[in-house]
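Undergrad: Multiple structures follow.
Derivation of every value follows stated rules applied to the coordinates shown; laboratory data play no part. All figures in this text were calculated on a predicted structure; none of them were measured in a lab. Cβ atoms are built from the backbone, for glycine too; each structure is taken alone.
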Structure P
Amino acid sequence: MRRTAELIARQTQARFSSPERIHIKANLFHGYEIRPLLTALRRQQQQQRLRLDAVMLGDSFLTTHLGYPSTVLDGEELQEFFLRVQLSLLVEIRRELDRTALSEEVYLIADMPHGSARHVDLGLQNAQRVLAHGADAIKIEVTTLDHLSLIEELSGGGVPVLAHLGYSPQAGGAKFVARTIDEARKLFRLAQQCRNAGAYALVLEGVATPALAALAAHNDGGLPVYAIFSGHAPYAGQSVNVWDALYRPPFPARYFPPTASLDVSTFPASYTDAAIVEHCRLLLELLGTSYPIFRGADMSGSEAAELMQSNPWC
């Protein structure tokens with residue numbers, strides 16, 4: 001864990017040295033996706049602006065590969081089954097990542113699936129299982145006070161924890177948050193709680209871009225952030241999904257990658273190294289320019305400007 005903490009510290013220092021640099025967390029499901037992803041990074045035109053911080057095994061494997069309608073799992077038996085699936089995938093990804101030249105520069109995050117952290121003791125137990133199978137850090141969707149307590153326990157023991165705020169696929173609720181000043185301030189308070197509990201960074205999903213910009217800015221006491229479907233802003237990292245770069249979702253999705261041109265019915269035949277390289281290369285070239293698109297807010301221009309200039313961390 002010490003090596004990971006030192007790596008994260010270096011990445012954070014590099015991020016805040018340049019507002020134009022885009023730090024990336026790349027979500028994937030299998031070890032074989034790593035090499036074409038790295039090839040795409042080398043081939044795109046923004047090599048000096050993009051930096052891969054981490055790869056993450058996401059729980060959306062449930063919907064993309066196992067056919068579930070969401071990442072919500074009913075019942076402890078099913079939750080344990082999927083956690084075991086995640087553990088086997090972690091071993092595969094860890095092995096492949098260690099074979100690359102970037103194994104000392106990129107760390108592996110495990111998404112804690114639904115139910116795996118429903119109370120503190122269980123979360124601690126399952127986090128140790130995840131770490132034992134190759135993860136360097138874990139991500140937790142923060143929706144309860146128990147999750148804050150779990151972050152505090154894990155970070156106190158030296159485990160890096162990435163806190164997921166905004167829209168929570170595991171809990172449902174609003175898919176677009178921080179649209180008003182009051183909603184943004186509520187998000188800011190939760191971000192402060194995560195920082196105080198020991199989280200090293202935030203994932204912000206479905207957050208209005210003015211709130212993203214405020215949280216991402218280089219402010220005293222702030223954490224680095226990775227955005228999902230929240231627009232882009234100076235210092236804001238981006239979470240990209242290899243699968244989403246290729247396959248159209250089965251629903252209208254204005255904020256999904258515009259590079260997704262394949263139908264999921266063509267998987268696995270269409271999921272080749274060449275296809276992954278080309279679609280990811282195109283998506284990476286769009287980052288920070290035309291993608292991700294701005295998410296407006298239900299506030300006036302002056303309110304949005306005031307929000308973005310504030311320090312949400314104090």
Structure Q
Amino acid sequence: MTCIGKVFMQRKDFAKAIELQSGAYEIAKLSDAKLEMTASLLGLAETYVEMGDRTSAISTYRIAEKIAEEIGAKNELSNAYKGLASSYAELKDYDNAYLYQTRLTGIKDTLFVAANNRKFQALQFDYELDKREGQIELLTTDKKLQDAIIQKQKFVKNAFIAGFILIMLVAFQTLRSYFRKVRTNKLLDKQKVEIENLVLNILPAEVATELRTEGSATPRSYESVSVLFTDFKGFTQIAGGLAPKDLVAELNDFFMAFDDITVRNNLEKIKTIGDAYMCAGGIPSTNDTHPFDTVNAGLEMQE
């Protein structure tokens with residue numbers, strides 16, 4: 001955005017340039033990207049200079065100067081000094097103009113020395129590199145002779161290792177297949193037990209056994225059965241005062257107690273529907289006591 005802002009500045013579209021450069025500064029500020037913040041401020045100050053607004057330019061350059069000093073960005077600091085020296089001179093504030101021109105000269109000298117140091121270090125690095133390459137070339141000749149001997153030894157060693165690895169791979173694959181088969185069988189056995197338990201939870205044991213052994217269950221008709229259906233009085237009001245988790249836990253406690261009562265009274269659980277519990281007597285095995293069993297179970301559930 002800063003670069004695009006400079007393009008609009010060159011086109012004399014100062015409003016658009018200021019909008020883009022200010023936006024770039026705010027974006028950089030959000031991520032605390034201080035180098036980018038400095039670059040945006042320098043671009044904004046330059047736009048103010050082009051507009052002839054030296055006062056705004058100076059205040060913007062000063063903010064950029066502070067951030068550049070904080071992060072040690074010498075190139076950006078040099079640009080800030082240059083802009084401040086020029087702007088103060090335009091406003092005939094020669095004391096500040098001289099001050100920043102002096103700072104600009106000082107930092108240029110620092111940058112010049114740093115650049116020369118980098119060049120010297122690069123030359124020194126190239127020299128050391130050439131020197132080392134010469135040493136490496138001499139060592140390479142000796143190494144080739146040693147490599148010929150070592151290569152023969154490696155061939156024998158590698159052949160032995162390859163044979164050993166091949167044997168180990170075959171053994172590993174055999175063991176892996178065996179353990180995979182064992183795990184698969186255990187998983188199938190576990191799933192079989194889970195399925196059988198699930199069937200027993202939703203079907204009477206007699207029907208579940210027939211379904212497992214025959215593959216299907218024969219429909220049955222009963223001349224006389226007793227059905228017990230429970231419902232909690234005032235459940236809506238109770239539910240309104242409990243958290244969903246607590247409500248489910250409360251119902252689960254009651255339904256587990258009802259399961260025990262059902263089994264104890266020779267009844268068969270049919271299903272639960274919300275807060276309702278349904279069971280029946282006289283199924284799947286017929287009997288003559290189911291009316292009494294159902295009444296007894298109902299009385300126990302009330303208690």
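Undergrad: Which one of P, Q has Rg/Rh (Cα atoms, Kirkwood Rh), as calculated from the coordinates, equal to 1.45? Numbers along the way, then the final one.
TA: Details: P: 0.93; Q: 1.45.
Only one of P, Q returns 1.45 for Rg/Rh (Cα atoms, Kirkwood Rh), namely Q.
Undergrad: Given a value of 27, 18, 13 for semi-axes √(5λ) of the Cα gyration tensor in Å, for residues 28-163 alone, point me to the structure among P, Q it was derived from.
TA: For semi-axes √(5λ) of the Cα gyration tensor in Å, for residues 28-163 alone, the value 27, 18, 13 is produced by structure P.
Undergrad: Same structure, new question: Supply the structure label, taken from P, Q, corresponding to distance in nm of label points 7 Å out along Cα→Cβ at positions 92 and 148 with the calculated value 9.0.
TA: Label of the originating structure: Q.
Undergrad: Using relative contact order in percent (Cα under 8 Å, 6 or more apart) as the calculated read-out, with 9 as its value, let me know the right label among P, Q. Mind dumping the intermediate values first?
TA: Numbers: P: 20; Q: 9.
Going label by label, the one that fits is Q.
Undergrad: Let me ask another. When mean count of other Cβ atoms within 10 Å over residues 44-51 is calculated, the result is 22.0; to which of the structures P, Q does this value belong?
TA: Of the structures listed, the value fits Q.
Undergrad: Could you figure out which one of P, Q the value 1.2 for distance in nm of label points 7 Å out along Cα→Cβ at positions 36 and 268 was computed from?
TA: Answer for the origin of the read-out: P.
Undergrad: Once FRET efficiency 1/(1 + (r/R0)^6) of positions 68 and 132 (r between Cβ atoms, R0 = 41 Å, to 0.05) is calculated for all of P, Q, which comes out largest?
TA: Between P, Q, the highest calculated value is found for P.
Undergrad: Computing FRET efficiency 1/(1 + (r/R0)^6) of positions 76 and 180 (r between Cβ atoms, R0 = 41 Å, to 0.05) for each of P, Q, which one ends up highest?
TA: By FRET efficiency 1/(1 + (r/R0)^6) of positions 76 and 180 (r between Cβ atoms, R0 = 41 Å, to 0.05), the leading structure of P, Q is P.
Undergrad: Of the structures labelled P, Q, which one yields -12500 when helix-only ellipticity at 222 nm (-39500 (n - 2.57) for each DSSP H run of 4 or more, over all residues; to 500) is computed from its coordinates? Mind showing how you got there, number by number?
TA: Values: P: -12500; Q: -27500.
The read-out comes from structure P.
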